[in-house]
Every structure is written in C-alpha cells, then in structure tokens.
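Here, each number is a calculation from the coordinates, and none is a lab measurement. Everything numeric in this text was worked out from a predicted model, so none of it was measured. Cβ atoms are built from the backbone, for glycine too; each structure is taken alone.
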Structure P
Amino acid sequence: MGWLLNAWAWVATVGLVLVGTPIMALVFAATAPFDRGRYVAGRFFRLIGVTSVKLNPLWRFETSGPVLPDPRRPYVAVSNHESYADIFLISHLPWEMKWISKETMFRIPCFGWMMQMAGDIRLRRGERSSAVAAMQAARDRLARRVSVMIFPEGTRSRDGEMLPFKDGAFRLAIETGAPILPLAVAGTRDAMAKGTFRFQRARARVLVLEAIETAGLTLDDVDALKARTRALIAEGRERLRRELSASR
C-alpha cells in the first residue's frame, strides 16, 4: 500500500507540472507586461505546489501564525530547512515570495521553466559571482514590492539539527530596509528525508513569526540580527514539534 500511495503521489505531482507548464506560460504572457514583479505568475506557480499536496494522500500540511496585513510589503523571509518538502509547505502561505534556489532546480524540465517564469532566483553554490548576482536579483524583487524567501542554513542537515545561519539574508534586509520575516517549519523531515525523493506519510506545519524591523540597523548589526532570528525560529520549531507530537 505504501508503494502504491508513493507512486500515486509522484504521478499526481508530475502530471500537475506537465499540465501546469503551458498554463503557466499563458499566465506569464498575459501578466508580464504590467506585472514586472511577476507576482501573479509566481502565485500561480505556488498554487500548483499547494494542489500537489492536496492530491498527495501521504501529506497533511498546515499553516499557523499571523497573516501579513499587506502582502505587497516586501519582506526577507527566512526559514529553517528540513527537506525538499519545505517548498511545498511554505507555498501554502497566502502571499507571493521569490525563492533563492540552487541552479540544479532550474535545470529540471518544465519545473525549472516555471521557476524562471515565476521570477525565482538561481544560485550556483560556491561561486561568489553567482552569490553577488543572486543578491542583486533579490534587491530587484524587493524593489518591485515582492518578498524573497531564503534558507539561511544553505542546505539541509542530516541529523535534524539546525545548521549555523549564513549572513546573506540579514545583510540584504539591512541594506534594503526590508523587515525579516522568520518562519519555522516542522514535520517536513518526515515527509521527504535528505538523500531520498520518496514521499513518506507526514503531518507538517509552518509557523509565521512576528516580523523584525531593520530600520536604523547597520551592517554592524548583522550578527545580532542573525542570532535573534535563529533563536526565534529554533523556539518556534520546538513549539511546532510539541504540537504535532501531541496531535498524533
């Protein structure tokens, strides 16, 4: 039964990507001339991910925490990173964010094309020039009143413990004056563990935490801002883990 459910989840996901790609192209063509931030195209792309979760009998994903009063106020959203399933989970939040993602994701047929049309940002790991270009692209999205989404750990840990946060997201927030929006996720590690693409039965939740304003901060405050954000996310993650455990 587990094999059959996993097979169905893959068939549904791949089918949605194949069907969604030409529709996404039409949405992009119709909105690109006046939606330079690609907000509408991006929301359509995230909704494909939400739909795939609804069709996946193994996953039950939820959101909690405050809803942004103005979805067009740009934030630098940061989250802990547990698995590829984080992308599907965070896409349930009802506002658009452009993701900074490793370049290999953009090479996936159809899926990568939709990422490009959505305005997501590619990053080649280990290349300083690519990191600089990604940060410049993120500034462009923020200037167009669209939030960006960054995993400051850079990758997923194998043991489930949070890795140290990198500086990039916090420098970006301070330099642009955008607030940091901390997000905590829990449960997605069970949904798709590191090193495997097998769907597994899981209940997961993303918690939206209170935004941290960066007005008046300088680059000397990067470490303090990073530490404060990491502590909030770690606390939120533990709270979610207790809630999910109690509901089983």
Structure Q
Amino acid sequence: MLLLKNEEGNVGPLTEDILAVYRDQGIDGEVLLVDDGSTDRSGEICDQLAKDHPNVRVVHHEKNLGRSYAIRTGFQQAKGDVVIIMDADRQYEPKQIPLFLAKIDEGYDIVTGWRKERTDPFVRRLISRTYNRFIIRRKFGLEIKDQNSGFKAFRREKALALGFDPEGYQGLHRFILPLAALKGMTITEVPIVHYARPSGSSYIKFYTVPFITLRDYSKFKKDHKDEIATLRGKGR
C-alpha cells in the first residue's frame, strides 16, 4: 500500500516504478493507494492510475484522518498474502521490495526498513535516534534502529491480528513494532536506501512530535500494561 496526502507530484511516478518492479521480478502484486484526504490533485491522479492499471486500486478518506488510520485502512483493504507499507513521497526505493519479500519467505512476520543513511533534516534525525534508543530499545527491548521507517512488510494475517486500533491515539503507528512484539510476532530489520523528496513537502512538525509521542507512549503503556509486564518477564 502507498500512503499519501497531497503527493500529486510523486504518486504517479512511484506507482509506475512499483508496477515495473512487479513485471521485472515476476511478482503477482497490487498497488493499493490510500489517499488520506488529499486536497491537491492526488485523488484525481490515483483514480486515473486505477483506471489505467488493473492491479491498482484506490481508497479515499473523505478527510485527513492521519497516518495510523491510513495504515488501518490499508490492512483492511489489502488482498495479498503480504502487505507492504510505503510512503508515497518517493524517499524509498521500489527495487528493494524483493528484499522485503525474501525476508518474509525466510519466516519473519514483519520486515522493517532501516534508513542507514537518512536524508531528513538533522532535527528529525536526532528526535528519531532518541526515540529509538530510549523507548524502542530501552523500554521495549527491541533491537530496532528505525521504528518509524515508512517502508515495512507484514504477513497479511499478522497485520490483521495486530489489533491495530488508532482510536484515542495521535500516532499509534509509532508503536506498531512494539505492538507486534507484544503479540509474539517475529520482526527483522533490513538496511534500505533513503532519498531526498523530489517533490512536495512533509506535513510532520518536528516541534510537536516529541510531545505527541510521549502522550501516546503513556496511553500505550496503560493499554498494554499486562502484555508489557509479560514481555519484560521473558527478558526482553
């Protein structure tokens, strides 16, 4: 699935690139476009892509609900055995899709990308490093370097079994890997390339993210208190 909001300059070329990878690699896959309330021409472009390609589908949110709700919609609407999440900003490389599928074939439930050479501004990289070090690794014991990478693959039945319910959170997607770990799912991380945006701009406000994350972390701990205790009891 491609997650997008106001990506009129990116969604078309990226969709075509993914379809080219499918053809070149013999992958029987679809591209599910989840348009989260775009106000530019993104929705129109998505509709045309779906008309032009039988293996492209689009789901529109009438208004912007946020990334977590877009992910939930994608999980619910996807049809394949493997669901790949990719942001539609063209910062990720579609040619690496086979790498994710190979790791799923090895038996992992979830494969997450690690932006080893991340191109985002320093402040965003600093916030991300702090979050991954002190919350993902220290608090949850997950050996994950980049929880918030926008490039992930899930076995579809595992994605549906997550119980991924964004209600009451401002960004549950920032805890999707801890949630998977609490459900006993196996996770591996692979290094991926990361490009600068060729078009458009990010809607993420770095000065609000830390406060939103801490609020969600408090709720997540409360909601999953018993599961977290069990995970820690197992030495993770």
**Report entry** Given 22.5 for mean count of other Cβ atoms within 10 Å over residues 108-115, calculated: source structure among P, Q
**Finding:** Q
Requested in this report: Taking 2.4 as the value of distance in nm of label points 7 Å out along Cα→Cβ at positions 116 and 132 derived from one of the structures shown (P, Q), identify that structure.
Outcome: P
Query raised in the report: For which of the structures P, Q does the calculation of helix-only ellipticity at 222 nm (-39500 (n - 2.57) for each DSSP H run of 4 or more, over all residues; to 500) return -15000?
Result: P
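Figure out for me which of the structures P, Q the number 2.8 belongs to, where distance in nm of label points 7 Å out along Cα→Cβ at positions 20 and 188 was derived from the coordinates. Intermediate values should be presented prior to the final figure.
Working: P: 1.4; Q: 2.8.
Corresponding structure: Q.
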Query raised in the report: Comparing distance in nm of label points 7 Å out along Cα→Cβ at positions 36 and 156 across P, Q, which is largest?
Result: P
Query raised in the report: Which structure, out of P, Q, was P(r) over Cα pairs in 10 Å bins from 0, in percent, for residues 124-171 alone derived from, given a value of 22, 41, 35, 2?
Result: Q
Query - Structures P, Q, by mean projected area of the Cα convex hull in nm²: label with the highest value - result: P
Report summary line: The highest value of distance in nm of label points 7 Å out along Cα→Cβ at positions 44 and 196 among the shown structures P, Q is in P
